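Structures are listed in the sections that come next.
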Structure I
Amino acid sequence: MPVLGFAHYNFRASRPMLDTLRDFYVEVVGLQLGPRPPFQSFGYWLYIGERDVLHLSEVRPDEERPAHVINTFDHAAFVCSNLGAFEARLDEFKIRYRRELVPLTGQHQLFFLDPAGNGVELNFAEQDL
């Protein structure tokens with residue numbers, strides 16, 4: 001019973017926030033809006049190439065999160081190329097970000113928040129700068 005790989009993240013929010021998150025992850029991060037099965041609930045699936053990696057699902061009005069659940073989510077990370085173009089895009093959208101360098105590997109990272117406050121990390125290998 002081995003785990004074979006990572007499937008996707010799912011963010012749940014109100015319909016207006018879903019639209020905001022969809023636009024953010026498409027326009028800023030560069031994911032693509034793609035097909036989604038006809039579930040009874042509303043939502044979006046966002047893709048990298050052929051792979052759905054981020055699901056956005058509407059929270060129903062009668063639905064509540066259990067009060068005893070502690071959220072430990074910090075960020076989702078994406079492998080990217082062209083660091084300068086991403087920094088320019090973040091500047092264009094006036095998104096504050098932090099740039100870090102991973103010791104030993106030379107990997108560059110950009111950290112910022114999406115409109116719902118979820119952390120986003122973009123990773124750039126030394127050869128993909």
Structure II
Amino acid sequence: MAAHAAVPARRPVNLHGAVLPAVLGIAYGLYTSTVSRHGGALTWGQLWLGIVSALVLGGGVYALRTYGRALPREARAGAWGVLGGCAVGFIFSLSGASVLSASVLGLIVGVGVGAAMFYLFYTHEDATGHPAAY
């Protein structure tokens with residue numbers, strides 16, 4: 001007869017579920033409201049801009065992390081590229097830059113993120129889209 005109780009098995013903490021998108025969304029929302037202030041005092045409009053920006057980016061990251069595996073790797077990489085390019089282009093446009101320069105920067109970042117994500121998915125999946133067995 002054992003004199004001690006069994007220790008319950010510990011489960012690893014998965015930060016990719018809801019914590020990572022929430023942290024990214026909050027950081028993006030804070031940065032959005034900071035950039036839109038232009039050194040002035042914080043207003044209710046800027047606060048709401050930060051909250052809505054945080055919800056949109058956090059929701060997008062959560063949706064791609066949760067439901068992205070249903071897409072083929074090309075579409076999933078494109079979705080990550082669109083999300084990254086829109087996020088960078090939007091925050092650059094808040095700094096007072098022209099629409100053309102914000103669009104070009106967003107396009108460059110989006111293509112770069114999409115290409116990097118395609119490379120990541122292509123090298124970590126087999127031909128059927130399932131994680132490769134090493």
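Rule-based calculations on the coordinates, nothing more; no lab input. Here the structure is a predicted model, which is why all the values come from computation and not from measurement. Cβ atoms are built from the backbone, for glycine too; each structure is taken alone.
Observations on the model:
- Value 1.40, calculated as Cα Rg over 2.2 N^0.38 Å, assigned to which of I, II: II
- Of the structures I, II, the one that 1.0 was derived from, the read-out being distance in nm of label points 7 Å out along Cα→Cβ at positions 12 and 116: I
- Structure from which 2.2 was derived, distance in nm of label points 7 Å out along Cα→Cβ at positions 52 and 92, options I, II: II
- Structure from which -4500 was derived, helix-only ellipticity at 222 nm (-39500 (n - 2.57) for each DSSP H run of 4 or more, over all residues; to 500), options I, II: I
- Computing FRET efficiency 1/(1 + (r/R0)^6) of positions 28 and 100 (r between Cβ atoms, R0 = 25 Å, to 0.05) across structures I, II gives 0.60 for structure II.
- Origin of the value 0.35, where FRET efficiency 1/(1 + (r/R0)^6) of positions 44 and 108 (r between Cβ atoms, R0 = 30 Å, to 0.05) was derived from one of I, II: II
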